[in-house]
Structure I
Amino acid sequence: MERLAYKKLLEWKNNKYRKPLILNGARQVGKTWLLKEFGENEYDSVAYINCDETKDLQAVFSDFNTDRLIRAFSAISGVAIKPEKTLIILDEIQIIPIGLTALKYFCENAPKYHIAAAGSLLGIGLHEGTGFPVGKVDKINLYPLCFKEFLLALKKQQITSAIQSHRWNEQSALSYVFIDLLRQYYYVGGMPAVVKAYATNNDIFEVRKIQKQILSDYRLDFSKHVPKDILPKVNMVLDSIPAQLAKENKKFIYSKIKKGARAKEFENAIQWLIDAGLVYKVLRVSKVEKPLKFYEDFDSFKLFTLDLGLLGAITEVDAKDILVNNSAFTEYKGAFTEQYVFQELQVLEKKVYYYSKEHSELELDFVIQNYNVYPIEVKAEVNLKSKSLRTIYSENNNLKPVRFSMADYKEQDWMLNVPLYLAAEWIEHAE
């Protein structure tokens, strides 16, 4: 399975200022597989240590003598660790938070060793009070497979090449192919185990079974890791997200969790889910101007889930509504399409906002800033009315309005329409 993060790992390996690496991400997004694959392909040997399965590993970190730690890692893994030639993988490092602190000493005293740590719920582990090695580690975030990675998993190299050719106007001839594949991605999503099963067996019922098992596993994680006083709230917040996204105005409303709910009651539950990488917060900006960070509104936000396919499993949307009918595109107030576009932006690690005008119905689905500021409207259909974009542009014609929709690529004098299936590729190369 080809992952775009592999290129980032190569850049890390070849960087002469390389520090110990933390590969961060939610559970089951493929961190362990990717590090092992990278180690086997790019190094002479791999010293793999699972911190959750290795007894007495806590005692190994009794001090931070790196020579002694390397000897211990060799003994545990059964691999003779050689500088520059061996990749040391510390998996599930959040189980032993003091192992995070040890990375500082490898950075300072033993930079010749290539060491990578993978952590699920890493942010939660840091709450235990162990000092994080600020400035002493490199970090790479791993997400579910994006649409391009999904195409590669399905062996659609020619389709992927067509996207990467940037011949935007020529893609309309293949739009029916792209849209069919996009439907499949809406249903399958990007969790590696789900994508692998679908690519192998093409069984949509197995897809939903695995998705539900992943959700069940997450709930079990909650019972192990979430403080008991907020456990019910964490479940309630996660269960409320589909209804939040199905609203016309997708601003997170606490009363959608339960009648009379207030921010103070659920803020810690939301933060726990964010730290765990299971939900993402998109803040509102009060102005669509550079720099966007000046106009952040911390009281108004949207919440998105980790994965489009898991969103479908939570809501139990029928397969035919996504794969056959147009329900996923025409109903649910564009919830699935907005989730899809957010995921594509997230993989590109864009800082994403949304905009709404005070005392008005005007709202922009997303706003991002490269050099230019791009107000973005997301349309689940071929509907080309963009009143909000037109209004914002009339107020500031230095903006670069973009509409993602099912319509073909079209450049207008004031706005650009980009097909949904080209969204990530276009944004990645926008100025």
Structure II
Amino acid sequence: MTGGAGECRRVHIKSLGCRTNQEEMASLRMRLFLNGFSVVDSPEESDVVIVNTCSVTSGTESKTLRMLRALLKEYPAVRIMVTGCLAQQKPQQLKSAGIHWVVGNTFKKEIVSILQNQGGGIFHAGFDKEEGYGGVDPGAVPRPDDFRTRFSVKIQEGCDYRCAYCIVPQLRGPSRSVSAESVLSTCAEAVGTGFKEIVLSGTHIGQFGKQEGLTLVMLLEEIMKIEGDFRVRLSSLDPRDLDTKILQMAAEAGRVCDHLHVSVQSLNGDVLSRMGRDGEGVQELLKKLLSFRRNFPHAGLGGDFIVGFPGETEEMFLETLENVSRVGFSYGHVFRFSARPGTAAFSMPGQIPEVVKTERSSRLRKALEESRAAFLESCRGVSLRLLVESGEPVEGLTSNYIRVRVPEISVPRNSWLEVRVKTTDNYRYCIAEPFTRKDI
């Protein structure tokens, strides 16, 4: 590193894109702290700005490049490190633009040592080389008082599926898993440190343990044996991961949160088939989701959706729209299809005009908002377990993934509180009140 590592001890972190990116940077903050770096709140205070990037859509990529140009112009004395999917995809372009360090996903786990020992440059390898992707870091465990009340354990990286629209397997590589022993050790350490919620995260967590003959269910069953007062939340699941046992564990509202997030992408079989997903299984998926919602009306059920995929007709879109309303999602994320070079969908016939994508996106978001409103109304007055993330005012997240605020009381951070929802008209959070057994 030019000038020595001692001159680059103050680091500011920006993270764009998916939840995995956010969680990776939370772990990096702790590793930097443990190695004597100071993580600061703004670029003005920093010697180094680390930008963790996303390439899932062309819009995200363009936004990231604009932000990097602005940082280079506004803070010429600050060294910039770019990591993540855009760094994996376009390392030379980023270095030529004036970025000091370009660190692809294959070297992301080496960021601390790069800051400590290396000069500026490109740190990059393809996923065809074993040394480029051999390990997956489950994450460093911080003290909850220093960071958050929820701790994310990365159990898996990469994906073996090849959906027609998705560039992620090229940028994060094939599926590989943290060893079950390492996951359990990290979870036990997090619980022992005081974390009340463990989030199992990864690119495709349903592929956990494939090479070793393990499954996500087997891992959950072992985590449940850890002593302590905690709950476990699953991050996004592929519809093909929704076996009976997973649904049962999420529905029972025990230590596993009664909350599922499913990357359905479409609820029309023809569109799913064109995407390279399980189009023939859409009716079975609907059956599972409808049964889950019918039997467990207060469980959280989120989804990811893509609109405007090549060849999607109005009739196909309407089927997804109608099925969204039937299922009763508690929330959803809507993405307009973005053609990514190097994917099968990039050159598919039947590309949809942007104006149509925008219009469909608006209609689907409206349907999801109506579905969420109905779900929240159904939860009014129901006893929900809240993990308090902020004590003044009291705010937190319920097991079924509702963010609530409880006014006019004081409760310690990182503690449990039984609440019931009173009002649901705030966009960011619901208003709740403490719930006691005598209220029944």
Structure III
Amino acid sequence: MSITERAPAAERLRNSGAVLRLSQTEAEEAERSGLVPGETRDPDDEKMIMNMGPQHPSTHGVLRLVLELAGETVVRSKPVIGYLHTGMEKTGEELTYLQGCTNVTRMDYASPLFNELAFSLSTEALLGIEAPPRAVWIRMLMCELNRIASNLLFMATNGMDLGAVSMMLYGWREREEVLRLLEKITGLRMNHNYIRPGGVAADLPDGWAEETIRVMDLIPPRLEEYDVLMTGQPIWRDRLQGVGVITADEAVALGVTGPILRSTGVEWDLRRDMPYLAYEDVEFDVIVGSFGDCFDRYAIRLNEIRESIRIVRQCVEMMPDGDYRLQNKKVTPPPRLRIDESMEALIHHFKIFTEGFKVPEGEAYVAVESPRGELGCFIVSDGSSKPYRMHIRGPSFINLQTLPHMMAGSLIADTVAIISSVDPIMGEVDR
């Protein structure tokens, strides 16, 4: 007899004050259903399995959540991925090292320059080369601009997810200013293919410093408006404070990094703790929280925008002169003007872009601090012009493990707030 078929009899027993016990056969069936044999069962206490996604707008991509609900309380949750399956790692093994950046830049499309940076640094480690100082500072400038744009996108979508619809307009408005600046420098708003092994694709254009300072002066007053609109707003705080809590021990055990880890009070930022580029030469603070809840994750990202603005200003002041890419004929294509006047340059250009450059045998792993945490690129080279194996440590993929921990015992209305606070990019998850 199924649990459903026993419901009428169980109802009569419950109303008469009797205790419902399970027979041996029913106990075996109940054990398969997740019940403890012999336990008292309230037939009204039925759990429900509900799918959220993969088409839900607030799952921030093609993410499916299987929720086990008891009324409006989430008992258990399971993130299900694989609906996007871009295959970018396997694709990367069929592209030359010069073509690789056009592939990885599309993973975390909200912060594509970090993907390009991790791939380029890993390739350079295999080659045993370093980018010129100006290229290093340009990379740092571009990544911090991209971090601002990514966190502004979080502000916009996090506000909209929780009902602050006007925040979507404001966050998008400021992000547009940063994207216009990135377009002025790289030629594209997103998926730039700007950071490449050996340096960057092109030097900074005329007027870049003035335009950068203009945008950096424009954003801080708008952040103060965000504080008025959301940070001190009672409804906003009630929706976020104490919601989606994760402890420092849980975060460390799960391998979580970025704002989620720092929200638990753990001060870990690769820019400071394992410096790369020229981060040891600039001043900035690592923002940490205390409670590991959705509000801390929101506040960290808001204040990280301010710290990135601080870094960008220092990059403008301290930008060195010199080459924007390594002058190494094995890695760097010739200048465009040389192709029109030199057959040797034309052949060099043709071979670089058709065959690529060969990388010595070996393996390398380099990680950078993306807006979502540790983004690492592991490459194994067999001495050819293409990676033998490539693997990306995508922080969004690792961070999704936190959802079952954060959602247990929360209300179904809080699931959207929790997903939004993780800030996943599914192109990085289903790579």
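With respect to relative contact order in percent (Cα under 8 Å, 6 or more apart), the largest value across structures I, II, III is given by III. So distance in nm of label points 7 Å out along Cα→Cβ at positions 177 and 417, computed for just one structure, reads 3.8; which one of I, II, III is that? Structure II accounts for this read-out.
Quick note: the coordinates plus some simple rules give every number you see, no bench work behind them. Because the structure is a prediction, the values reported are computed rather than measured. Cβ atoms are built from the backbone, for glycine too; each structure is taken alone.
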